[in-house]
Structure P
Amino acid sequence: MVSAMTPSTPQRFDRQVRFAALGTEGQERIGKARVLLVGTGALGGVLAQSLVRAGVGELVLADRDIVELSNLPRQVLFDESHAQQGQAKVLAAAETLARIGGPTHISCHAVHVDGRNLAELSEGCHLILDGTDNLSTRYLINDFCVQHGLPWIYGGVVGGAGLVLPILPGRGPCLRCVFRNPPPSGTLPTCDTAGVIMPAVGLVGSMQAGLALRILAGSSQPETALIELDAWNGECRRLVAKADPECPCCAQQKFEFWEQAQGDETLTLCGRNTVQVQRQGAAPDMDLLAERLQPTAKRVVRAGPLLRAEIEDLVLTVFPDGRTLIEGTDDPHRAQGMFDRWIGG
């Protein structure tokens, strides 16, 4: 078996290898591992940086969003230049991570992760990490991972506290054993209503990263427990979670969120006056679209592979796959109407 460790690796990872629970064999397993990270914002930034510095073999980044000024207090991979350009988060993240160096191969996908692309993105992966900001994607990931026996680590943070749950299909509970169904919209605090602080993000992301390294190293697997972390009050609780024999997902093998995923077309983004609209069909011709919008839009700008247009009181950001973020409204009906009027045709 060819080692993933290069001649410079022993010196670079000397302190990790000295950690008895990891050792040389664990480091080599980490160096051969492939991980999908869904979301490169707050939690995703902590996770990505931790895994690259730890020397994971390949890191697949997937994020649908662009960098904004309001991201900077808690999203460690971005700076003001990224926000001023409205750069795609995965591209900005990869740029920052590349400066760390090391053996990690990074691939970027500026996409909304859904039922149409999750299988392809996760092909060959040993682990999926949750850096998302919405429950629908998490329940979709849970369905997929239970079907395929793939470990994943849930993480969520709001205000000054957050939760972590490692999920090892076949060895313990899944997400729906612990949280049977997503709560009705508006019943839980979100980053939009309750805000979020960087220390809480750092705690939750670091806990996820530590569990990820333990899983990838393969020497021992963590016990499935719901971990509550409170950065503001300095508290931590660990609640042992057990598989539910009546769980619709892992016990009854009903994958409702996976089956429903094809129908998702609009999504209001957490903490943003923004709606995402997913285009069906062929990808747009960006040059032609820019030419078509130019006479009507206040401003049309090409930001790398993205196209940004100011129309009326809204800003439309079109991704190469046709997915569009419509900033300036949280009304999915208005967003869909603007999309149909200016992009969909």
Structure Q
Amino acid sequence: MVDVLERFLVSYKTSHRLSPQQAKVINSIQSCRTPALGGRVLACASCGYTRESYHSCRNRHCPQCQKQASDDWLARRRENLLPVPYFHLVFTLPHALNGWVQLHPEVLYPLLFEAVSTTLKRFGRDPRCLDGDIGMTLVLHTWGQNLSQHVHLHGLVPGGALSREGDRWHPARSNHLFPVKALSRAYRGLMVSLLRRAWQASLLFRLKSETEVTAVLDTVMAQPWVVFAKPTQTHTEQVLGYLARYTYRIAISDRRLVSVDEHGVCFRWKDYRNKGSAGSMFLTGEEFLRRWLMHVLPTGLMRVRHYGFLANCYRREKLQRIRDCLREDHVSPPRRVRNQPVEPVQAPACFACPRCREGMLRVTSEIERRRCSG
């Protein structure tokens, strides 16, 4: 990605204006693991070999930083898994609303989370479904495989609900958790209602025509909205891997880039409209950057959110109640004392020397960040 920015960013900026968020993301990625962010000097006491190791930017859009973020997140989430089936659901926003998302991402994305979480909780409390309180983790994705705008939420939901009294576990009775068509209609109705209220409250102030707003909402209300549901694995590590795969996925990773030259960028993609067939796509440098920058999220937006009995405020208490109901042991990470806080995965303080392979590289000094002059 750094190569793409070096080749095409200057020409891109001659015809496109970067938002403050986009400029910050670009600066972070270009500075990642370079002297600009500082670092450490590592030295081997056996042979005298030295090398410099630079800090990461830790920006959530950076391709280089997502592996470490995924590992840290997995370590924190192991203790929250339940010994029950899990369900994967996907709620897609109609493409007719893509223009609104570009104008008001700070409004549309939170409303999408509200519509999906409220819909799922209502179905969970329905006596005909689970008659209780469910938990869910929702993850926002804004892209398709070809980097086009394709806004959708991935949800991972434990298969069951805690009774209203908090003393019984109601297991899921369906392979799809809830009726998908009914779920789609309810989600559509609530999201359209929330958008109407947002317009009436002048939150969508960049939309100027009430006639056009009404026409768009009437159009999408008359269309079927795509909701997908399927059960996932029940094995702890498989569920964790499934979660991490969606939680820390970004618009495009470096390993999907096939080639970058003066003409443009070639990358791998899957066409899910054609049974997921794999292929490659070529875009000019400016078009590639335009598509990629569409997926820079507003500052402060939480892309991963937890609801129901997985909400941060009472997750520990609720999960313990559920485990008591299931009469199952706490699912703990290996070699870890129960209830001991999980620490993020840290880089080791020393490494094997790549030259003599006998000594260890140890930190001998710190490298200060480069400060901008002027």
Structure R
Amino acid sequence: MSARTVLGFMSGTSLDGLDGSIVRIEGSGLTMRASFVRGATVGLGSCAEPLRRLAEGEAMTARSIVQALHDFSRLHADLALRLLDGGRADLIVAHGQTLLHDPPLSWQAIDPAIIASATGSPVLTDLRGADLASGGQGAPISPLADFVFFADESPLAVLNLGGFANATLLGSRASGVQSIEGFDICACNQVLDAAARAALERPFDEGGAEALKGAADPEALRDLAALLEGQSRAGRSLGTGDEASSWVERWKGGLSPSDLCATAAEAVGGAVASRLAGCTRLLLAGGGSRNRALVAAISKRLAGATIGPTDSAGLPATFREAAAMAVLGALSVDGVPITLTRVTGSPLPPLAGSLTPAPSRPAGASA
């Protein structure tokens, strides 16, 4: 099989932007080799507010919902054209925006026809639906992609610090997919960004700068740590209702902005480190990997571990999730189920995805 160019898209639950990653894939199935080519991020602009309102359960008219999804899908198409720069992808994989995740219910909103029409490429969407329908949690779905990108001669963990923190534990590549574990841990950027919105009137605490100025409040820290520890022990995928926003509401009036942000970072770091105790090699990805206060809170608790971004393994941390979508889409097209029973709980993981073909062209039309 000749090398394939696959473009993956991801926009996380924190609604902080749309990431696109072009991945070159050689080979097929679980023996494929994937290499990151380039990526780009765009803000959600006017799409962000209606998507946030939908995710928070606000009532909206049908026209408003359809308009939001149209604009969001158009944003994908425009970024695809920019990244492909006159070329064409063999496959585009769009995760869509998670507006609800409460298994067995889940909605990753996207209109693939808009992307296919603009790019001339087939578009794969709905990567979680089949797993949910078969009795799984529909998450986490990135462990097999982490195996393709990162598995080598020694065990490691890949920690995604996104809206929710989740981890993939990998054995050596020689041990195969049988050694893979994956799980959600706790709210991450969901609570950090909620604290920033409440205390700083900004969408997020850039680089953890405000948190680094503050100090964790002991009582507020115990309160949030207990909530996050409960999430970590829940043994299920996290989503709607797990954002920990109630903690922000309880404490935003009693703490300084810097102390509120510092407390949130310390609590998330503690919950993550507790779940990964004993890990000696850790690759970080996701927006939270740029939050220095959060990374410091994790690092001090895993003092013996080698910790660094996925950049050190050839995949920029910012683009890891979008690149993972590209690999998962390729696996699905190759006939490989992309979820694992011990990760999502699906008794018999099915093939995933819904494929929107490239638009047909009239006879005689140029490519």
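Worth a mention:
- When relative contact order in percent (Cα under 8 Å, 6 or more apart) is computed for each of P, Q, R, the largest belongs to: Q
- Structures P, Q, R, by mean count of other Cβ atoms within 10 Å over residues 57-64: label with the highest value: P
- Answer label among P, Q, R for the case where FRET efficiency 1/(1 + (r/R0)^6) of positions 41 and 105 (r between Cβ atoms, R0 = 30 Å, to 0.05), calculated from the coordinates, equals 0.10: Q
- Structures P, Q, R were shown, and Rg and Dmax of the Cα atoms in Å at 20.0, 72 was computed from R.
- For 21, 16, 10 (semi-axes √(5λ) of the Cα gyration tensor in Å, for residues 33-128 alone, calculated) the corresponding structure among P, Q, R: P
No value in this document is a laboratory result; all are computed from the given coordinates. Since this is a predicted model, take the numbers as computed values, not measurements. Cβ atoms are built from the backbone, for glycine too; each structure is taken alone.
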